[in-house]
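*Asks:* Read through the structures below before going on.
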Structure I
Amino acid sequence: MTDYNLYRGSIFHCIEDGGNVEPVYFPDGLMVVSKGRIVEVGEYSELSAKFSSEKSIVHFKDSLIMPGFIDSHIHYPQYKVISSYGTSLLEWLNKYTFVEEQKFSDIDYATKVAELFLDELLINGTTTAMTFCTSHKQSVDVFYDAAEKRNLRMIAGKVMMDRNAPDELCDDIESSYADSKSLIEKWHNKGRLSYAVTPRFAPTSTEGQLIQAAKLLKEYPNTKSAKGVLLQTHLNENSDEIDWVKELYPQSKNYFDVYDNLGLSGTNSVFGHCIHNSTDEYKRMAETNSKVALCPTSNLFLGSGLFALDELEQHGINVALASDVGGGDSFSMFDVMNQAYKICRLNDYNLDPVKAFYLTTLAAAKVLNMSDCLGNFESNKEADFIVLDLNATELLAQRLKTAKNINDLLFCLMTLGDDRLVSKVYIFGQCAYQK
């Protein structure tokens, strides 16, 4: 007899049908899980007779079951500098981030922060993330150790920086390649872990280092039997940054051209921010099938600018939402969706609530090349899901009484919600957090 776990409650996820995003909502639904994977979801009235004899049902009353959030761009070493006051991007890096990241030469310090960081993700309902580590090799090892212990599906990478950063954080072309290759061999596709080649951004890498980063991508490509390594970096976040790139790479037509010419664009490449894109950059990003992680809370906090989601969509570029902690001032993807909605309104565009949740679940899984195993509740996908308490606050409970449909419900959650909503988090079918 198959060992099933049964969960009853309101259930929501997104599917794609002919390129269109469709919400799937069961006001009284049943989720069937076996050996860490989704077997089936549907109406309780239809599925209960089929499965109820297998095992007692866990009933989440006044709750919404949905896929765990996926954060496609975040920095775990910036956990302790979140909400640092009063500077733009480049000054913020020098004043806070680079100072903090030097502490990760201490393996005990790095281990403690990795544990705190992963705990905070789960508290906020984030079950998968792609994170920057530091330039210290051990910062990656301790992160993966902590993630593996929790059986989390995580992506991480050692930051590659060989210039324009403190000496204590700079590697060199040879060591950054060797360290990254060693980490890939040790961790990539081990259990639920994946690796991302991680040049911080063009200003802190020489051309030679970026060429070596591209070499790693070519050495570990996608195959029929295994997923290749990803690439994560930053692009067009800040106007001063863009001017700096022009000075450092005068031969390039634009910022994206730096990465593109050196072999760093493509379906496995995820570029954070992408606010100040030229028309040529949009076109070339689409042609190369490069991906984008949008970071609204960070863009507002650092005053970097407002992304244009509609333009990215018009060019057919795959996009997800991300927190960018610690430039972003919240781990909560509810807050990320809230701020994304406001940025879109400033650009005279309405971010539909279904699409907002899509951008933090299935779309994010697509951006990270993981939609075969994450992002919604299709059969055989991994059972990483969260249970939201719809009575978490009195204000929310009262507001939801007037919700007419799933769109109304989701909009209330993304504008009024925070970590208090997250009552339980399941990782590969096992409860990993309970409020």
Structure II
Amino acid sequence: MARNNSTKLFPIVLLAISGAASASGFQLMEQNASGIGNAYAGSAAATDNASTVYFNPAGMTQLQDREVSAGVAAPGPSFRFRDQGSRVGVFNSAGDGGDAGGWALVPNGYLSLALNQDLYVGVGFGAPFGLKTEYDNRWVGAAQSTMFEVKTYNVNPSIAYRLNDQVSLGAGANWQRLEANYERQAAVTPAGSVTPIKLDLNDDAWGWNVGALFTLSPATKVGVSYRSAIQYHTSGTLKVNGGGAGTVGASADIKMPDTLIMSVAQKLSEQWEMLGDVSWTGWSSIPKVDIMRSTGTLAQTLDTEFRDTWRVALGGNYQYNSAWKLKFGVAYDQTPVKGASTRLVSLPDNDRIWLSFGSQWAVDKAAKLDLGVSYIFIKDSRVDNNQSAAGRGTVSGEYTGNIWVLGGQYSLAF
């Protein structure tokens, strides 16, 4: 391992900013920005910078003695609803809600250190899950949602060990914080007036991750990684602005899904490299979310009925010259939403296809700058969510959506 004594250090600045989900459900793929250009193909086998701490900690054994990487991604989703016969009952609301999407920032930072030629330690910071949908206050679906936001913050200390030239193993612990905010309109009896309800919940919990990297030949690497589910027991407040209800304590249990990634990186020639990725996410861990009052009574149930999903990605790198590498990628990403009757207006999700492009500039022998852009097509989403029995009406219509993702990553060996 060659040491580089460059004195240039890139400051890692981590901003606690909510994300807009780019992967299906409310998962955020953007745990680095260097993978955007490949649609995150080969994520558990590509060991290009210290962000391997997240995707496969075993990959640290392929890095130099000390590496740091920091970046930011900016997903910009758009979700537009077209009403097709919604029945809103006492709310008498009209309108399609405007664009429920909006731009967000997803920062990340990583550090990897070699303790000796075979043992490495590292730490990563990121936001694995995030979502925000926000509608006009008066729209046909206001009784079901006007705003829904999920934020996560993840700290991931990790370790990796090279067993031999062919096999490396890695593991990590994850401290993760979840914050959720949910707003909708409600009819307060007996007056029947319409008033906003606001729910704020949070908790922190622990999880773990493991990975293995197999160097089958100088041209072929295979990576496998697994991240555990994380169980939250959130608590907070439920506030009703009107009707004399006031503020009460609230709670909800939610089990964030586990993930499995299987990746390959294949060098085809001096200029071309192929990347592949198959990943699974255990979204069935969230069949529903019961929101409870502190009195022990049920305030509301979010009937998600999520299913497990698969994501497949294929990418390529072209080494244009010694300074520039061009990146390409496509991906297909399944939605955890089963159908129109369980599609929530707070999560108007559907299957999606990624088209990605990026570049990497080798600033010098120690530093690299990655830039990437993705355009994500979201299949038109039919919704027919009947919550009239709970007084929230039936929202019927169709969503059209897409997502732009922009990002940059700076990586340094020192």
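*Asks:* 17.1 is what came out when mean count of other Cβ atoms within 10 Å over residues 379-386 was calculated for one structure; which of I, II is it?
*Replies:* II
*Asks:* To test your reading of the models, identify which of I, II gives 1.04 for Cα Rg over 2.2 N^0.38 Å when calculated.
*Replies:* Here the read-out was taken from II.
*Asks:* Of the structures labelled I, II, one was used to calculate distance in nm of label points 7 Å out along Cα→Cβ at positions 203 and 275, giving 1.3. Name it.
*Replies:* I
*Asks:* 0 is what came out when helix-only ellipticity at 222 nm (-39500 (n - 2.57) for each DSSP H run of 4 or more, over all residues; to 500) was calculated for one structure; which of I, II is it?
*Replies:* Of the options listed, only II reproduces it.
*Asks:* Can you rank I, II by mean count of other Cβ atoms within 10 Å over residues 35-42 and just name the one with the largest value?
*Replies:* For this comparison of mean count of other Cβ atoms within 10 Å over residues 35-42, the top structure is II.
*Asks:* Which of the displayed structures (I, II) returns the greatest value of distance in nm of label points 7 Å out along Cα→Cβ at positions 195 and 219 on calculation?
*Replies:* Going through I, II one by one, distance in nm of label points 7 Å out along Cα→Cβ at positions 195 and 219 is largest in II.
Values in this text are rule-based calculations from the coordinates and carry no lab data. None of the values given here were measured: they were computed from a predicted structure. Cβ atoms are built from the backbone, for glycine too; each structure is taken alone.
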